[in-house]
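Some structures are shown below for you to check.
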Structure I
Amino acid sequence: MSAQVLEQFHPLVRRWFESRFTAPTDAQVQAWPVIARGEHVLVSAPTGSGKTLTAFLFAIDSLVAGRSTCGGLRVLYLSPLKALNSDVRLNLLAPLAELRALFEQEKVPFPPIRVMTRSGDTPDDERRAMLRHPPEILITTPESLNLMLTGKQSRQLFGGLTTVILDEIHALAGSKRGTYMMSAVERLTLSAPNFQRIALSATVRPAATVAAWMAGFELHGPDARYRPRPVQIVHAADQRSIALTVRTPDIEIGKGPDAADLWWEALASDVKKIIEKNRSTLVFANSRRSVEKIARLLNAGESEPIAYSHHGSLSREIRLDVEERMKQGRLRAVVATGSLELGIDIGSVEEVILVGTPPSVAQSLQRIGRADHRVGGTSKSSLFVLHGLDGAQAASMEAMVRRGDV
């Protein structure tokens with residue numbers, strides 16, 4: 001089946017894939033035939049199962065094989081986070097460079113495929129250049145897309161659009177930002193009525209409801225009635241093993257005025273012991289205040305910091321520096337809010353520590369799945385309970401995580 005799926009790609013694209021990967025994942029085996037037929041699709045697969053490549057590779061192959069022409073915007077990628085957008089661009093540039101080198105080696109023409117990002121951080125000169133020479137692939141956020149659709153000149157970018165990729169869709173479904181995003185996607189149909197929608201999610205329930213939401217409605221028939229767009233749902237069989245331990249700090253605390261401080265110090269001591277056993281550890285907390293407090297306690301008494309903070313209130317430069325240093329294996333630990341739970345490439349993380357039960361099962365799975373982020377990996381995680389009620393929530397969460405009961 002894997003060989004048959006790869007046959008629909010350009011021979012050199014197929015050769016590149018086979019040189020990089022042992023075989024397609026189940027998500028790719030199921031999704032690529034659907035995408036090749038031009039159908040709208042929701043791909044639900046565990047973290048680390050190659051969902052982003054699933055969406056992008058066929059679009060790139062269409063440009064290479066001439067099914068889509070270069071020289072204008074063809075692929076639009078939308079995600080909830082600016083940081084994820086920058087990461088996706090970097091992770092696209094490397095395969096494109098490798099493909100270009102392979103095509104040149106075989107003396108086969110390779111079309112110019114440019115990748116750009118558009119967000120609030122994009123300088124004005126880059127935005128103007130984007131209007132003059134649109135990239136073939138544009139990576140942006142729902143907010144930036146809506147702003148682009150308000151301008152006549154920028155709206156013209158989308159006339160040749162063939163594919164819209166909606167990544168981490170579970171993070172937006174059911175929220176106001178999700179409504180904002182899908183209203184923008186529907187506005188795109190005024191410029192390009194027939195583009196394909198590809199939604200990606202590691203954790204989404206109920207899938208049919210989310211699929212109908214991302215597909216929307218289309219005019220049909222001579223009486224111009226609206227009907228739901230047909231959409232296929234791909235449930236990947238790729239399974240990840242989860243090793244989750246629920247624990248509390250190893251200390252008995254009284255009720256004195258210093259009890260809370262002693263408890264947090266004990267928690268930091270236990271977390272530090274785990275960090276010291278690993279090459280890289282990712283610690284999640286449920287608030288920015290907790291993130292800063294945990295990082296401060298972990299670094300107390302150290303000659304050099306062993307843990308760095310990562311959350312939305314930090315400057316873009318600091319966040320990017322922390323991400324890059326983590327990816328290069330130069331940081332022992334990062335303490336983050338949900339800012340690092342949505343697929344940002346931060347290299348190999350051996351273990352995830354949750355300080356406090358995450359607000360939802362989906363977020364728990366996303367965070368735990370950052371450990372051993374690869375196909376067939378085992379996600380090792382510890383959940384530290386903060387108080388009595390949190391202990392009850394943790395017990396319930398652990399059972400639902402093991403069942404995948406989102």
Structure II
Amino acid sequence: MTSSLQSPLRGPALFPGFPLTPEQPISYDPVRKGWNVFGYAEVQEVLSHPDLFSSNRGGLTPSSTTDTQAPFYSSLIYRDPPMHRQMRAPLMVHFSARQIALLEPQITALVSSLLDQVASRGEMDLIDDLAAPLPLLVIAHLLGLPQNNWEQFKHWTEAMFDAPATERQQAMHEMYDYFSLALDERRNAPGPDLLSALLTVEVEGHSLTAQELIGNCILFLIAGNETTRNLIGNTLLCLDAHPETMEALRAHPSLIPGALEEVLRFLPPVLTSPRVATVDTRLSGQPIKAGQWVMPWIGSANRDEAIFARPELFDIMRTPNRHLSFGYGPHFCLGATLARLEANIVLEALLTRFASLRRVHSVPLQWIESFHICGVKHLSLTFESRRP
């Protein structure tokens with residue numbers, strides 16, 4: 001259950017062209033005019049101190065961006081404490097372990113239904129047939145949106161990460177209009193969903209503005225599915241490269257949670273979460289000036305030899321596994337429990353239902369062209385259904 005992962009599965013940006021060594025945990029990037037941060041301790045420090053390294057990313061506020069960008073830059077992911085905490089706290093109940101556990105029967109039924117549609121074919125595109133629709137259907141339910149709109153949601157999400165600027169702008173305009181109408185409906189008829197909860201949020205005694213409301217809706221739609229989609233795809237990539245591990249999981253499903261943690265470490269769905277230095281400071285002894293970009297590379301931190309023994313090996317028995325793939329500090333991923341649950345249900349269903357799962361290696365992998373995330377656009381699989 002321990003072996004090395006071949007280079008084709010690393011993705012185009014898992015390591016952005018810089019070596020990770022104890023002597024060089026930080027490196028200046030003349031292109032971005034900022035600092036690449038590779039070491040685990042240094043990445044953790046950046047993510048832990050919003051007072052020094054701001055998520056506001058250079059003062060990107062509605063007044064300094066185009067009207068198209070403004071709502072997204074008003075979402076809680078771009079806010080620092082205490083504003084971030086005030087936005088996030090009322091929403092956390094929807095992502096508590098108890099609430100997420102209640103979704104297990106629904107998610108299991110969705111996975112079963114999606115697999116029913118491909119079972120007789122003996123082949124599927126894991127992304128198109130399962131990894132993309134599942135989290136979109138789930139986040140639509142949580143937001144209180146019609147689940148039959150999931151293909152439109154998929155188009156918007158993909159446009160934000162892997163499309164020309166004109167398509168991104170069009171997608172943002174369409175999402176703005178869509179969520180404006182959806183929020184109006186919730187004002188008249190609130191329900192037990194995230195959209196209704198957003199309407200109750202107050203920051204410093206004031207309700208969220210229209211841009212903040214819509215920006216957070218867009219954030220939940222995108223973040224609520226992209227991470228899980230890539231986690232599912234990356235899991236099958238890792239297991240295809242390590243068939244002995246796939247068989248071990250088939251024989252011992254109790255190992256699945258640990259396997260998913262190792263996938264998160266080894267091939268993380270999110271590669272970085274940029275910050276901006278708020279003041280002149282130092283990181284691992286390196287002077288950093290106020291206003292400079294700071295890029296904490298999660299993929300590199302997850303392979304820091306100071307933290308992980310033999311980090312180049314894919315080992316589902318690795319313990320402890322303190323990866324940073326869901327972030328760290330105040331911006332730790334709100335949906336981490338949900339992503340883990342969805343991926344666990346998917347993997348167990350695939351291994352239980354199909355006697356074999358093989359990637360079609362004659363179909364080249366197309367990595368999503370984004371330095372923020374790591375995942376493939378499609379993943380062709382063949383399988384044999386188990387006999388009843």
Structure III
Amino acid sequence: MSARAGARASRQMTAPARYLCPACGGGGGRPFYEVAGVPVHQVKLVRTRQAALHCAKGDIALCFCPDCGFVWNGAFDPARMRYADDYESTQAVSPTFNAFHARLARDLIARFGLHGKRVVELGCGQGEFVTMLAELGDNQGYGFDQVIRAAGTSGRVTLVKDLYAEPYRDLAPDFVCCKMTLEHVHDVAAFLCGLRRTVGDRRDTVVFFMIPEITRILKLRAFWDIYYEHCSYWSPGSLARAFRLAGFDPVALWTDYDDQYVLIAARPGAGAGAILAEEETPPALAARVASFREAVSADLARWRAWLDRLRRAGQKTVLWGGGSKGVSFLTTLAVKDGIACAVDVNPRRHGTFIAGSGQQIVVPEFLAQHHPDVVIVMSPIYLPEITAQLHALGVHPACLLSVEAPHPLDAYLRSIEGDR
């Protein structure tokens with residue numbers, strides 16, 4: 001046994017179970033960011049403010065594995081998760097996201113020759129992406145998810161209200177796709193190894209995953225991108241290493257959508273593929289973790305102070321984004337007053353409430369009567385789309401800003417406070 005392997009084995013024997021890395025089994029992980037009492041679910045439709053304020057809650061204790069670079073919530077309890085038909089995670093109501101989705105589908109079809117093939121999507125939601133792959137590439141599509149509302153076959157696509165696992169091995173797909181799902185999986189090694197068994201040894205099969213990217217979150221100290229449902233956080237390097245441990249050979253690794261997502265393509269193999277140029281080392285990510293840990297408390301204090309100053313100045317402030325980012329932003333900061341509502345373009349969310357903090361979710365048209373002074377946008381990639389919607393509604397807030405670039409808010413506050 002090597003000295004490094006011996007040290008890892010020693011840590012495994014002494015570390016509490018919550019600190020054992022779910023990706024590689026290393027025992028050196030310890031919490032570097034903790035938040036108590038956050039909503040267990042971010043995008044379940046909550047019908048009353050009372051239910052929102054008293055929703056099921058859990059704790060966050062992000063841990064970092066120095067051996068493989070994986071980040072996970074050591075306080076996560078999978079028994080708390082209840083995915084059902086009222087789980088509303090789709091982004092397909094945004095023209096910006098739909099354009100990205102279509103571009104990604106065309107890129108994958110061209111890159112991997114997906115014409116007349118059999119494609120499978122794990123965690124397909126309501127099947128929007130697998131339908132694109134099927135229709136744009138003349139493929140046969142199969143989507144698997146427990147939250148599917150309309151199971152069955154329509155045209156080239158069959159939606160199955162179930163998990164994709166070994167009982168479906170006979171499908172023998174040419175392409176397996178999994179987008180925005182692995183971050184919800186706690187026992188990631190078992191999940192990936194199970195997928196490897198299901199895919200089998202058809203070496204031409206391509207397995208593709210897309211997941212939120214942790215390096216960007218750490219760099220921006222984007223606490224609004226950390227929430228209970230996301231128990232697993234991936235960098236390019238940690239993702240590639242986990243795939244190799246599960247018996248896949250990564251063939252491509254990249255980021256997209258303003259670097260919010262990390263994407264990987266791999267084939268069944270022996271887990272011995274070449275190291276890709278995009279893979280960072282665990283020590284490089286450890287430096288990011290340390291920087292996040294040292295500075296995030298000051299960021300939280302700054303945001304609380306800004307929002308309190310807006311409230312005391314009588315400013316009508318709204319959040320644009322009633323999904324996961326908005327829920328995490330409001331509940332991490334414990335904001336119950338001062339932000340009137342959250343705007344969302346998804347009509348299924350209209351009239352529901354933000355879990356944990358209780359703000360009502362409204363459609364953009366509501367702002368034509370509300371006329372907010374300040375609009376805080378949860379994702380800057382949507383700023384052009386949102387600006388166009390506001391102008392079309394005749395709404396011109398005095399301060400429109402992205403949560404990732406908040407400094408205009410400080411200048412705006414100084415200006416209105418100086419007028420008093």
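One table, with the values for the structure above:
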item: Structure with the greatest value (metric FRET efficiency 1/(1 + (r/R0)^6) of positions 158 and 366 (r between Cβ atoms, R0 = 35 Å, to 0.05), set I, II, III); result: II
item: Structure (I, II, III) behind the derived value 21, 52, 24, 3 of P(r) over Cα pairs in 10 Å bins from 0, in percent, for residues 142-205 alone; result: I
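Laboratory data are not the source of any read-out in this text; all were calculated from the coordinates shown. Quick caveat, the model's predicted, so the values are computed rather than measured. Cβ atoms are built from the backbone, for glycine too; each structure is taken alone.
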